[in-house]
Every structure is written in structure tokens, then in C-alpha cells.
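We did not get these values from a lab; they are worked out from the coordinates using the rules stated. For clarity, every value in this text was computed on a predicted model and none was experimentally measured. Cβ atoms are built from the backbone, for glycine too; each structure is taken alone.
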Structure I
């Protein structure tokens, strides 16, 4: 997913990196830590769950670039099935046992009732696929304005810090 911000604060950041690179790096790191933690929580909240495995696997990580000034934030999961949950799937034959488990958990069914429900769900998936939960996309879209506002506030705070240090 590509993220784009309002370019106006970028000139503030550029001048700040020239005037006070360490302060600029600190402020950018703080912004990224806040943003990443917030988006991680938002994605987790939107993640469908039966046992909580996918939800618990979602992590946020902030990594500095090799130059020491740039920083990137990552919200993701190492689980291989996450893209299928995010984007949905084409029609396919799913394994039955996870669907039986789902029917037990979500529908409070047991025995043959859970198996019948699982086979009905499998039949539907085999014909239509699954819809995506879009938890990553929706979390970002729902918070984009807030993230941009924090980016602007961070730039203003940085300029204030630089001006205070110059006095």
C-alpha cells in the first residue's frame, strides 16, 4: 500500500534536517512510533478472529534507514494466510477441519451439525470464494487524516524545538 501525505510540511522537514539533523531524526522517529502503534491497534481491532491467532500475530515495527535520519514504519504479520483474509479469495476448495472449528466457535454447533455447516460453507467458498476483510486497507483509510494531522503537528513541533535550541 502506498501512503501519500500533504507535501506542505515536507519543506519544514527538509529545512529542519539541514539545520538540526538530530532533532529532526528524533521527531520523525517519534511520529513513526506513534503512527505505527496506532495503526497496529486499528488493524488488530478490524481483524476477524476465531482463536485470535491472526489478530495476535499483527505487529508494528519502526526501523531506521542506514543513513540514520530516515525511518520507516511497518504494520504486518508473518502468517501466510493473512493476504487471503485481507483481500479475499477466488473460488477454491477449502479444507474442512478449520471450517468445522469455526462453526463450533462462532455458531456454537457441535458434532454433525458443525460438520454440516462446515460443508455448506465449503460449498459456498468453492463456488464464490471469500470476501476480504480489508483490515489493513480500512485501518489506514480510516486514520489517514489523523496521521496527516500528526505529521503536520510533528513538523511544527520540530521547528519550535529548533528555534528554542537556537536561542
Structure II
């Protein structure tokens, strides 16, 4: 921890924590070897209390699994209460190699969702703009509710005072 504080004294440092869901059972299914959500929130709290800038990303946000306003709201509130300053998130994208693993997992664990995912991802690894815009608006509304930023925003110009800016292109 002391090393991170030392880095932060002379640099802009922010720490991003991924917490996909607060639902422990779902978290175990999705990420069987990852730390439990409560442990990740404890890490957010510890880092924040040490004076470090921390944010939480509920990535990937999965349609019909982790994308409800209620789920995202609970996670954002818990994140803010643990000291997170920002909350982001983006929808699940499934490259063909990931589909080979994830779609059979859905068929086994969430068979009612599998056909929806197959239909959405068969032509593209990315979800359509309509869904992405709905999700973006939902997350922004939740951010606003808890006073969270969209990403790290720390700006410390004093770190570079007196230093000359290098030029990438010669000015004429």
C-alpha cells in the first residue's frame, strides 16, 4: 500500500476494480476463481481509505444477467459507500473464440437465455447501438444518483510545473 501511495504522490494514479455483480452465487458461476464481490469491495475501501483514487467497473455488463437497473444501482451504491469515486461499465462483447466457451455455459446454467444470446451475437461480437445507448443512459442515471464520475478525473498540473512541453511536430 505504501508503494502505491508513494507513486500517487508524484503521479496521477487511479485504480480500477472490476466487480461484475454483488450476487455472490452469480459471481461464483461467472468467475469461479476470482475473489468474491465482498472482498473486492473491501479492497476498494482499503485503497480509498489510504487516499488513493479508486473506481469500479461492473464489466462486462451482461444482458439479462447483470444489466438491470436494480443490480447496477446496488453495485454503484456499494462502490460509492466503499469509497469509489467513479463507476463505469460496458456491455459484454463476445469474440467467436469466447462464444465457443460462453454460449455452452449459458445453455447449461441459463438455458432460457442461450437462444437470445445466440441471436444477438451470431452476426457480431458486439451488441447493437440501441442496447448500448439504453445501457449508457441507465449507468449515467445511476452515476448521477450517487455522485460518481464516469472515469478517473484527477488532474494535477502542479506535477509538471516548470517542465517544458516536448513537441511532437516541429512548429513552423
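Side notes on the structure shown:
- For distance in nm of label points 7 Å out along Cα→Cβ at positions 21 and 85 computed as 4.2, the structure of I, II it came from: I
- Structures compared: I, II; top value of mean count of other Cβ atoms within 10 Å over residues 53-60, i.e. the largest, recorded for II.
- Winner on relative contact order in percent (Cα under 8 Å, 6 or more apart) once structures I, II are ranked, highest first: I
- Of the structures I, II, the one that -14500 was derived from, the read-out being helix-only ellipticity at 222 nm (-39500 (n - 2.57) for each DSSP H run of 4 or more, over all residues; to 500): II
- When distance in nm of label points 7 Å out along Cα→Cβ at positions 93 and 149 is calculated for each of structures I, II, structure I comes out greatest.
- In this comparison of I, II, the computed figure 34, 22, 15 for semi-axes √(5λ) of the Cα gyration tensor in Å is attributed to II.
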